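Novice: What follows are several structures.
Read-outs: derived from the displayed coordinates by stated rules, not from any lab. Only a predicted model underlies this, so the values are computations on that prediction, with no experimental measurement involved. Cβ atoms are built from the backbone, for glycine too; each structure is taken alone.
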Structure P
Amino acid sequence: MSGRPLDVLEETLGDRVTVQLKDGEVYTGVLAGYDQHMNLVVEDGDNTTIIRGDNVVSIQP
């Protein structure tokens with residue numbers, strides 16, 4: 001596994017992740033997409049959440 005953030009996201013695509021935001025909120029779901037700014041699409045059942053990359057503190061597989 002490469003240590004570059006976008007490479008790690010690519011390898012995690014389709015897997016369940018936990019995303020912690022700057023305000024302390026936590027989202028858990030399947031990483032459905034991302035872009036070069038680390039904006040994320042996280043799906044959990046019928047819910048889809050788009051998270052702006054500059055709000056992300058950590059992403060854990």
Structure Q
Amino acid sequence: MDIYCDRCGGPARDDDHEACRAARLMEPPRYCPRCRRRLIVQVTPAGWTARCSTHGALVSS
């Protein structure tokens with residue numbers, strides 16, 4: 001279960017993340033959902049990769 005919002009970095013339990021969920025349909029994540037660190041994001045024509053220095057990489061599907 002995610003502790004933090006991967007777009008704004010706020011606590012995921014808050015109900016005010018509707019705009020974040022909508023934006024994430026078109027954008028890569030910006031924050032690690034486990035530790036709230038900023039991700040290193042690389043966007044390519046084929047998708048994106050986002051890497052947390054502690055928890056590793058996320059890849060677009």
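Novice: The value 2.8 for distance in nm of label points 7 Å out along Cα→Cβ at positions 25 and 49 was derived from one model only; which of P, Q is it? Don't skip to the end; give the middle numbers.
Specialist: On the way: P: 0.7; Q: 2.8.
Only structure Q yields this read-out.
Novice: Assuming 27 is relative contact order in percent (Cα under 8 Å, 6 or more apart) as calculated from a single structure, say which of P, Q it is.
Specialist: Considering all the candidates, the number was obtained from Q.
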